[in-house]
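What follows is a set of structures for review.
Only the coordinates and a few stated rules stand behind these numbers; no lab work does. Treat the numbers as computed from the prediction; the structure is a model and nothing was measured. Cβ atoms are built from the backbone, for glycine too; each structure is taken alone.
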Structure P
Amino acid sequence: MPMILTPTLWFEIGAAALLCIAILWTRVEYTLFLYAFALGFPDFALPLDAAVNLRVDDVLLAVLMARMILWRTAPASRSEKSMFLWQSIFLGVCTLSLALEMAQGSPPLAYDAARMAGCAAIFLVLPRVAQSQARLRFFAAGLMCAGLALAIQVHVHLGGGPPAANFQQLKSAATFDTWNPNTIGQAATLLVFGAGLGWVTSSASAGAGIMWSALAAGFAFLPAAVFVRGSTVSIVAGCLLFLILLRRWKSLLLFAAVCFLALVVLQRTDGSFLQSATTVNLTTGEGLSDRFSRWGMALQAIREKPLAGHGFGQELCYLTQIGSGGVAHDDYLTVWLELGLGGLLLFIAVIFQFVRTGWRLYASRRFQRHGALILAIVAALVLDSFVVPTLYWEKLPTITLAMAAALAGLCEAEDLELSVSDVRAAARVQAEQFSSVRA
């Protein structure tokens, strides 16, 4: 029997909706928690197009954007302004290229334009609303819940289908309908960064350190369990860099032992999969999933227009026309192919802003952990971008960079407050000394 929507029921629904909006509007930390938690359910989506989906986190991002516009936020720090400036210039170049293509009658796919717009909104909004330790902790907690949800869903996917014949089929079976298999690696990178974010913003107790470290290690091995190889290597390299920067040699040995133990377990449980996944010939390209062939075709396309590029979003269309099996699976080649040499240099300059900010924080004894975390996660993303599309307007890596920018802004704001407090304290001491001399 269909439910009849009476005026009373409509009033109750409206009151509940207004109450939810009021809570999300006034308690930003709750909205950030829900936003991060919603990332763990990628298949809860409303299809808008053949490749464009509307998810819960998109709706929450719109709420955060409205709040940022209507509610005054603290001014951006020096590093945040630099990151926003270079990201905005890169966005402007991509938008100009898109406009020229539309004027010429060859617009890119709607998915490419929507992806760029969504990533630009993420990078604009998240650092501006996550301006306190409490909000960053809520976001990290939401990511941990999302990570557990993702791990459970991956397990369900693998347990509910026929056994895979090779690791490529296993990787595809583990992924979600609205993701490609490499997105699991991007999600794992974000989750590991979230665990690190929780560690650097929480108490320095031994129990909290063990908990966050265990979560980071667990999420680091999530892509390894489904043989997302490039992301696994990148995440492990980032973790090693983080421990080396902080000179935590005991933790480094423990992490290396855990990695070795994971290899032994995989060898005993999925020996054939492990062997096929680790059989790589760097001379011939065997075992690299046709990467050498795709890179060769991308370089061929680049040589035709090395300076101007073929236009934003034209990679797949152009490479398919000249006989490639698909996209280049290399962000740097993709940017060069689409936006030319100038676009590639600008893309590298955008990445460099995060490296410079991380190094500046790492040089400060007070924020050494924060700087090491930013350097490690950027290194992992940069390394991953050599083999899969990662940093070029991809949602989950953009969230990672946005929260790294928020962390840097928070550190610089705290440093500025401490400097102002020191100046005021010194002024008070001088005033007291001057008063005592006069007396």
Structure Q
Amino acid sequence: MTVRHDRSLPLLMVTLIALLLPGLAQAAWKDRSGKGFTGENPLNVPRAEFRAAQEGMELLYQRRYSEALEVFEVTGIDFPDSPLGPVGRSIVYQAKMFENYDFTFDRIYLQEAAEAETRFKRVARSSDQKAWNSFLLAVHQGINAMYQVRHLDYLAGFNLAWEALENVKKVQRLAPDFHDVQLALGLYNYWRTAMTENIDYLPKFGDHREEGLKQMRIAKEKGLLAPAPASLCLTYSYMEGKRWDEAVEEAMWARQRYPTNILNETTLGRLYLGMKRYDDALAAFNQVKALAPENTRVHFQVGEVYYRSRKNNRAAKEAYKAYIETNPLPEYKAHAYYRVGLIERRQRHYEQAIYQLELAVTTNPKFKAAGKKLEQVRAEREKHAARQKERRERVRSATPREGARKSDGKTRVSPVVAPAARP
């Protein structure tokens, strides 16, 4: 029997192998972000895997969420023993939820987090890529800490953040040239200082603000994955320290590189709000509306501009009410009711103010500030009513009775004018 050799068969096999094996597939990698990542790293991670991490994170900050998810989906298939795929996808879903302060993708985020946990258990039994896996675990724990805090489970969030910090320190020992970990270390040093200075019952930590800022700047300048998040963290830190000019410079750096990033644009608006540059703040929030018409949280931010500037109470109430109509989470809805109540109080519309503050308390019974303000406004209403009653009584008592209009006790006599003499 004669065997016919098909020259197309070897070519087909080579193509399939190249697609299935990450090392051979590097040449076919699509550079979606336009950054030309090479995948070089000091962690001994396969270049294709690390390049996928860089590409996915860059697309995330460019707000190209669908493409970022696709990159991490393919990465999860190409590297089935790595937690990168599900960790990357969970970060994307967290970013989408964080933009709008909601839990729209809660279920799928938990699914991705669970898959990541499974993979972390698997790689924990291996001695390969310890630094990389510890770094991914720290990122996973940090993201989950933020998630727990947003669910108001502060204890769970604190414990996860502490575990993340321990893993970051492990990465620093294993790979001292991997500068991305400086972001986490910098955040720890800066914000632990800030918190212990402002909360009396916490043990003092000393002033490590400058050390923390320096570490965050290292991550921004030398990090392979961290420049964009480091810039955002620097902006927040400068804001906390009221270093306004440095904060604006940092936010502008990020805006130039990521003009479609909602988180940075919102941060810039809040920064201008803190500086009382109300027109600039409003422009930033309007830019958020233009970039993401589906974003609802921005209505609250617009309300904040009008509320704090005191220029337009009506516009402030309309913005807050527009936010309330989107049915946000109870704690955020309650705060919007609270703001409307304060505006009504400002205008001495006490009945409406009390009504709005009652809605705030009903919506979120744990909102203690709203409860205190409600009692205060009720007392103000009573005082205002008493003053109004007293004023009416004074006016009534000062009004002369009919038929007894006199001036200084003397009756006024009209002068008599003599008729003119005839010529």
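Among candidates P, Q, the computation of distance in nm of label points 7 Å out along Cα→Cβ at positions 269 and 389 that gave 3.2 used structure P.
From P, Q, which structure was distance in nm of label points 7 Å out along Cα→Cβ at positions 341 and 373 = 4.0 calculated on? Among P, Q, the structure yielding 4.0 for distance in nm of label points 7 Å out along Cα→Cβ at positions 341 and 373 is P. A value of 155, 59, 39 for Cα extents along the principal axes in Å, calculated from one of P, Q, originates in structure Q. Thinking of P, Q, which structure, once helix-only ellipticity at 222 nm (-39500 (n - 2.57) for each DSSP H run of 4 or more, over all residues; to 500) is computed, gives back -25000? It was calculated from structure P.
If volume of the Cα convex hull per residue in Å³, for residues 69-204 alone is computed to be 129, which of P, Q is the source? Among P, Q, the structure yielding 129 for volume of the Cα convex hull per residue in Å³, for residues 69-204 alone is Q. Hey, relative contact order in percent (Cα under 8 Å, 6 or more apart) derived from one of P, Q reads 20; which structure? Label of the originating structure: P.
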